[in-house]
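Alright, structures below, take your time with them.
Please treat every number below as a calculation from the coordinates, not as lab data. None of the values given here were measured: they were computed from a predicted structure. Cβ atoms are built from the backbone, for glycine too; each structure is taken alone.
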Structure P
Amino acid sequence: MNLFAELGRRKVFKVAAAYLVVGWVVIQVAATVAPQLDLPDWVPRLITFAVALGFPIALILSWLFDAGPTGVRRETVAPAPAAPTAPASASASADAALAIPFKSIAVLPFADLSPAHDQEYFSDGVTEEILNALVKLEDLKVAGRTSSFSFRGRSEDLRTIGRMLVVAHVLEGSVRKHGDRMRITAQLIRTDNGYQLWSENFDGDLSDVFELQERIARAVAREFDVVLHGGQRLVPVATADPEAYRLYLQASDIFNRRDVVHLAQSVEMLKKAIVLDPGFARAHARLAAVYALRQNYSPDVADTTIANVTAAATAASALDPGLGEPYSAIALAFHSAHRFIESHEAIERALQLQPEDTAVRYWAGALPINVGYVDWGCANLEHALAIDPLYPAAMLWRGIGHVIHGDLERAESLFRKASDLGLAHAGLGMHEVMAARGQFQEAATQLARGLVMLAEGLSGEQLAILAQGAYGDAPARARAQELIDHIVASKPRWLPGAIPYVLLVMGETTRALELGLRLRSITDTLYFPRFWMPSFRPHRGSPEFRAIVRHAELTTLWDRFGPPDGCQRDASGEYVWE
């Protein structure tokens, strides 16, 4: 736990400043009035002594208690962000409840109560808008979107939700949309006892949606006694065009679900939204993010990705300079293109703009791990998991960080949780643990599942052959080598990243690096983390490895921002690992 952050949260600094001002005034008044009233000389000294004695007492009381709309209550300790895996366990002990701050909330996905039940994308958009608004409240801890949405359709006990997300309250509700008319129902509930603090209906039409969400967010702010500064608006009016907003929500639903089959459709939706409202900054930002993500699954768009992402991100930032998403999109696109310096700078800019955004923190964690900045990446992933403790993709990459550091137990725990939460490619990490435990058949199964992230056109059957070759017997290894030879002989423009990845797992390091030098892959950065694994340490001084890190432009990045973890430059300028 950060002591200064906790002192700020408990308002100790504010109390100290207020006490010193008031105390100084009291002492000055006593010193001025005492002679006029012929009071003994010891009276001003006694008052000064009393003020000084009361100062630490006031600080202790401000640490222990907080005054809010529900009266004076005992303060609680905020959860330490350095331990993101603890709140994700449903079996957390009852003592964990003591660590849940009172001013904390999860916004559960609002139910779609529309007549045809075909507006879930819209109710999700309403939920996310309210969540993003509450994040702006400085004194309020808000669980991340992924964690909150993981409870959709589950009849979990509120106490369980409170423990898992480390929150004392949930906001839940429903959206009933019929044509352009809508009713949003919201209720705020305590997780410890199920007590409903308030419930209200908000009626309007589609053009009122931002105003309705603003009213809900302000109602929550009032309940927690959170001070709003001046005319601060929590839910900005993103667009005045209802149809543009509808298209944005539909496209965002595809993006959030990583529905790769319909990513091209989401691009067209966002383009239409921008035609309807060219000033819709978030539509431009989401378009940049979809472009950046799409190339991982569709190599045929790789040639235009940088131009498309840059154009959309530039437009978004010009319209709303406070958005972090455009820079995260730039970071991902440039990272895949091996333009690592621009990617790194974009990550840093995104963190400056939206340091508490889960997606920003996630990309600031996953991408640096690929290029050797493992500790920095892991720190950002821990921050992401402190905000959003059930974020499966962040669990996967934080687990990979644990594997790199040799902590297989913690890695396995995170991989299993990510898999339980539905992350299809959690096997990209789990196979490492299974192999270390000697469970090679299970390792092959997990690897085949994980390789979908590096498939680039390979079928499920081909991925299974590669995985069995990595962990199977001699015939299985021979079949995998035959498949690799066949694919390489076809001279593909883009080599599936699964091939060098599997070769590295098989111990065919020289061939893996040689193919990496000759043939580019859209997803080759996803096998770079294997370079930082303990098992790869003997190969880091080889000519082949030095050649590929130069070829991949990794040394250009390191020259600019410093060597990767565990590495330094020798007198000749070569990077040398411990």
Structure Q
Amino acid sequence: MEITVQAGPRSNLSISYQDNLENQSWQGPQDSVVFDEDGIRSTLLALRKPVYIVKLGDKIGATNQGQTSRSRDGGEAVAFAVPYPIERCGDPGFRSFYGTKYAYYAGAMANGIASIQMVIELGKAGFLGSFGAAGLTGKRLEAAIQEIQKALPNGPYAFNLIHSPSEDALERNAVEIYLKYGVTTVEASAFIDLTPSIVYYRAAGLSLDPAGQIAIKNRVIAKLSRREVALKFLQPAPPAILAHLVQEGRITELQANLAQTIPMADDITVEGDSGGHTDNRPLVCLIPEMVALRDDNQAKYHYQTPVRVGAAGGISTPGSALGAYMMGAAYVATGTVNQACVEAGACVHTKQLLAQANMADVTMAPSADMFEMGVKVQVLKNGTFFPMRAQKLYEFYNRYNAIEEIPAEEREKLEKQIFKRSLDIVWEDTVKFFMERDPDQIERANKNPKRKMALIFRWYLGLSSRWSNAGEVGREMDYQIWCGPSIGPFNEWTRNTYLAKPENRKVVDVARQILTGSAYLYRVQNLKAQGIQLATPLESYRPSAPLD
């Protein structure tokens, strides 16, 4: 039997349905059944309550009350959706492992863009936030750890550990600081291979509990987008690296043995087309591939707890989050949308540019930390000349072997248009910077003119992101703003709502709105699977007011 009913005088709701509930009836207060669009939306948004689609006479409406029955009395039960609070989105294992309320976390953005305030606000609300430690000095990192641990003594929080191929000391020092202060969760990003530092962090936290089971103190979330990198984190630590760490006295024999029975990561965050470091890969292809790879390795190693697979890169709306969950993501992670929030360590001008961006307003530009390798990052291209100027520097790096080889006319343009100071002064500043951070860099550069040129060019690439964070006056057209295409859908979703204004974008509220919309859409799809068709306005969720 198929019935089409126009529901309510003010509603555009049209419901077509099959008799899926085998003529069950609905028992409940009839005055609780609503037929108008606003009422039906409110019923669907009561996420902690069930939804009953009920036929009363010649009208079909929705209610959160009552129950179904085999009795012939009462109204006809057309469809049913279970309660689905936002805490149910994703894998409960993620929530229990990290002590969060939600299977959602805010990923790290370097130079403190994922700020102390952001991590604290998220943690207090039951979300995991990853502090943007990349690019910061040891002193700033230690200060951030102390402040976050004071505000969140029991968590949840995480700190970024970025792979730095050209500056090994940064990665080593970060690990030592994390171990010193008892940071028990790191988000490992930009790794192309396992290093002694990440293996040391993982193994140094292993022990046996009183029951003889492996206790994992140091937890690793690996953010990646390549199969070959995922494989390294899905497998146990390399025996050669473990043996070397034992020989150095940094871990015990027991820890080395235990490390060969657990994966290198507890979770792998599959990163699609995102801001910053990215391979521009489609998330809808990556998730199934990584889930299958995880399953193959679980069958091989029989870990007590399988590695969870999460999704990042493109997560900025309820639909994208729900799509990731439905493809098997244990959790979702956001990045670009958080940079546009009040708590982000970026200046007001940068946040305003982000709030105006469309999906096509991004491009790839040379990366500061992997400049010599030709690695690129995704950035905002509207409102800044950074992408074009950074590419110019990379072309010069490939064309010449030393600063001295650059023709005088071209050098003058570089100094006036990009650096806005002489390259000699830039080199002096570079020496001062690395003598505090990593003196070996200067020693290597003095022996290699091309290396010296790279460090000079990286002066601009590195400072451009800091100018964006600090709001450096006069450098607005040089701001490097990491941004993925997901900012476009987010801005479209929030258009004509209170979240359209950057000053209203608070990171916890944005997270709750995305999850609430995801749960709402899940219920809509659940009803559609039972043959229910809702009016177009009811098939989408838009934020109308802040969520407590």
Structure R
Amino acid sequence: MPVGIAESLLDNQYLEMPVQDLRRALAKGCEGPTGCDDGQGIPEFSDGYVRRLLSGRCFVDDNTVYGLDSWRLRNGSRVQMVEGILRDAGRPMHFREVYDELRTSLPEGGRVTPNSVHATLSGADSVLLWDRGTFVYAGVVSIPEALLATIEAWLVDRLSGDVPFVCVTGAFAQFQEDCLRAGVTSETALYTCLRQSAHGGLVYPKYPQVYLADSFESRIPALVALEQYVRDAGREVSMSELTAFALGAICLKDFQFQQSLGQLSGILRTGTGGFVDLALVPVDQVRLEKLKEDVLRMLEREGHIAVTRVFEEKRVSCRMMGVGSPEMLYSLLRERDFDELDLRSYPQISLANRKRRSGESKGVVAEIVSYIRQKAAPVSFDELEDRYVDDLGYNERTVHAAALASLVFRYGQGSVVHAEAIAWSDEKQALLERAALAELQASRESGWIHGLASRLLECAELPDLAGAISWTQTLVCELLTFGKRFRVLGNGRNAFVSIPNEDGIQSLDDIVARTLRMEFGGASDSAAMEERLRELGVIRRRLTAAMLGEGAEVVVTEHLVLMRELCDRAE
């Protein structure tokens, strides 16, 4: 009878009671005609007897009996605790559910917080993120391997185009019905399953981005990808082009794209609703400062003013700075981030009361730049965002504004370095430019119309960098454009020309048209032309119409690349 009573008690795996209370429960079960009372009184069960009854079924410690799960919760690690709750549930659970269960099962549960439980779940190897704030025990999930293989092939194909990454949003939308049938109920769950699948050619550094392994350096924030797309174009990019890239190519969600549009750094809006790299606009700082002082005098009289009036009154000054519309002027004033001006809502300009539009001290950007400088080494965007966005609560635009400061240079796809870290100087700039001119001359003698940054990496005349920091192709391109005597063309971030140059090459369209005429007679199949452009260092993978822009000399179709004049004749 005592054994049966013990087994009944242990049906509750979270049993926790003093040994003395267990003795009484066993003794109570022996009372009456159906018990073990033989008329000689209720038996006394010794500690040894109780322990033998419960051996292998529970733990006894400090005169207290614990069920196996109760013992694990009390004495196991925090990871074991939450894993056990998820495993027993056999289903996805929100982290707050796990928190509530933990507090119910563990008297000391009050010492934990929802955030600490979330952190524990995120770090547990046998726990998978299944949706926003929702986790599942890996052992209860069946990974649909055949479906994942199909999705991985789709991702590889998309990434073989000229995109830095693809968001899993696009893959889930493409295969949503199949995913739901397989029990993969969200984009997050799909990302988790793909990461578990561990396809050798793909990298999953942080939800929701997927990269090709052979070209991955570090994660690229969506803002940086959009900004780089505009810079790589080397011309004005229309809203429709940028939208197609953001939503169609890298598969951002619409709200993510809309948020990013208001946070772009180093990019100006144009009068036609397009975007252009600030570096392509010949802004005279003295003239711009004088224009700002004129605006302040207007504001002292009027209180607020529309940028359209400023543009009309200062049209000549604007034109001389390459500013062709009120929208572009407003964008330029915002980009310069003058403390005195409030530029939160186009077209109005008003006094800022010494506050920035984002509510942050302008000193934050300077602090981030100082942080980059003091590292004395390349710093990744991940590190900057972890510190200033996740830990300190600033927005991503602030981080990226610091990454575009005058003495901060791109070092790799997702990293930056300060000029002081590499001990950059006018003398080193002159040495780099001298080597670049020599490379251009050698290229022209070989029949090319541009130089290659990759060749400069092998040049003995390239100046040494401080701190044993190695040269990268990205850094070469950054420093070439820093001196404003060279222009980098195409998204290969390799081909460059001097400014000006005798061939009149100013854009990707120019260099593609020249190559098409010189080497292909004005028309080529896409595969052959793309292979040649990759050899020339102009593109990374594919050539698309969006890369050349509207009204380009070159027309790109599904199978052909040809001069527009040939199309016109055919019509």
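Points to keep in mind about this one:
- Given 117, 63, 50 for Cα extents along the principal axes in Å, calculated: source structure among P, Q, R: R
- When FRET efficiency 1/(1 + (r/R0)^6) of positions 285 and 341 (r between Cβ atoms, R0 = 25 Å, to 0.05) is worked out for each of P, Q, R, structure R gives the greatest result.
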